[in-house]
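> Next up, some structures in structure tokens.
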Structure I
Amino acid sequence: MSARILVVEDDEKQARLVRIYLEREGHAVQVAADGRAALERARAGRPDLLVLDVMLPVVDGLDVCRILRAESDVPILLLTARSTEEDLLLGLDLGADDYLTKPYSPRELTARVRALLRRSRKAATGPEVLRVGDLEVDTARFEVRVAGRPVALTAKEFAVLEALAREPGRVFTRPQIVERVFGFDSDVQERTVDAHVMNLRRKLEEDPARPRYLETVYGRGYRLSDG
């Protein structure tokens, strides 16, 4: 689920850290160091999401949020050192979709970004049927079919398969699957992913020992074959 993301942060070290984590997720990242540059780049580049610091030189982050919200529905994640309820509610009232209070975990930031992108794309496209070869994952009906044959899955099995089916061919590490299925703050063990994949193979594959759909990439993780 790669996206074009504009990071607006005047702290160079913090901006570099956020950029590194988002690029690891496969996103194309631009950085602006003040509010005026943010407005110019957002209007010219039409990003899929903004990560926007509140305390900015030239034009305040809240003003950037208000101006851009009047012009577009781009998802906005606010980064703020202001932790009072009034400050946070003001940001949401001005059109921000979510916020993180400094200091924050980069893993939490990437999880919030993923959630905002999923929400934005679902709103734009409506319910989806993900098709990979003869495998169909119907996210609205909570149904899976292989060559037209219905397959009954548990909620977590479905969530694992959906995460892989959204980016067929991409290799997901076990921690990445844990974050997408169970949440960034989950204490679920990575071997739980292996158990879900094993169960999915039993249900989806003609020969679970020689999987055609759910492939293991040794030393890395799993992928849903798009070949």
Structure II
Amino acid sequence: MITGIKENLEKIITTIPKNVTLVAVSKTKPIADIKEAYHAGQRIFGENKVQEMAAKYEALPKDIQWHMIGHLQRNKVKYMAPFVSLIHGVDSFKTLQEINKQAKKHNRIINCLLQAKIAQEDTKFGFSFNEIETILHSKELVDLKNINVTGLMAMASFTNNQTQLAKEFSSLKLFFDKLKPLQTTNVNLETLSMGMSGDYELAIKNGSTMVRIGSLIFGARNYIV
């Protein structure tokens, strides 16, 4: 069965500047689909369920970088601590502490992105800008030797209003630029992860350095109820 994954990837890559990282969102997709993307050259994949990601890690080549892109429950961190490359969407300090604890057990430093709340909907997770500043300047963060905060992540409002989306993306870019000079032992702000299949090109125009694209690569998802 020809899925067109290779062709989809090639098409998307032509729309993404060299300085922007593509995360292929493979959540709910079978191993065969990920292998097809892998053989087309893709090496970074995003999952939103820890145990599904761990199973795929075991089954697939070990040069894949696995990104956790979903809302993270602290009791699941231990399952991915040995291998996860980047955790998007960290939205509580207690989660950072748990990631640090589990990373230490495996003698690793795990890269993390703090999730900023930029969307209008109440359903989106994330810190306020003030909360992010407080965390990044806190002594408590310095004490977490086994994490590295490498940037920020956000999900925009679920809307077709391009003006609103651009406003949300640009607000985070301005905030990110303000924070960037802050460099400590475990804060190195390089990544701004925003933009998905429906809005990634607008996100890139507004400063995104990492986009999370699923359906445009793998096709629509079949969720099992």
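> Which of the displayed structures (I, II) returns the greatest value of relative contact order in percent (Cα under 8 Å, 6 or more apart) on calculation?
Looking at the calculated values, the largest one is II.
> Here is a follow-up. Output the label of whichever structure in I, II has the greatest value of mean count of other Cβ atoms within 10 Å over residues 39-46.
II
> If you don't mind, another one. Once mean count of other Cβ atoms within 10 Å over residues 15-22 is calculated for every structure in I, II, which label goes with the largest value?
Across I, II, mean count of other Cβ atoms within 10 Å over residues 15-22 peaks for I.
> While we're here: If distance in nm of label points 7 Å out along Cα→Cβ at positions 47 and 215 is calculated from each of I, II, which structure is the one that comes out at 2.3? Could the numbers behind the result be given before it?
Numbers: I: 3.4; II: 2.3.
It was calculated from structure II.
> Upon calculation of mean count of other Cβ atoms within 10 Å over residues 111-118 from the atomic coordinates, which of the structures I, II produces 18.5?
It must be structure I, since only it matches.
> Looking at FRET efficiency 1/(1 + (r/R0)^6) of positions 23 and 191 (r between Cβ atoms, R0 = 35 Å, to 0.05), point out which structure of I, II has the largest value.
II
> Looking at Rg/Rh (Cα atoms, Kirkwood Rh), for residues 95-150 alone, point out which structure of I, II has the largest value.
Across I, II, Rg/Rh (Cα atoms, Kirkwood Rh), for residues 95-150 alone peaks for I.
> In addition: Among I, II, considering only FRET efficiency 1/(1 + (r/R0)^6) of positions 135 and 207 (r between Cβ atoms, R0 = 25 Å, to 0.05), which has the greatest calculated value?
Biggest value here belongs to I.
> If helix-only ellipticity at 222 nm (-39500 (n - 2.57) for each DSSP H run of 4 or more, over all residues; to 500) comes out at -10500 when worked out from the coordinates, which of I, II was used?
Comparing all candidates, it corresponds to II.
Values quoted throughout were computed directly from the atomic coordinates according to the rules given, and no laboratory measurement underlies them. Just so it is clear, the structure is predicted and the values come from calculations on it, not from any experiment. Cβ atoms are built from the backbone, for glycine too; each structure is taken alone.
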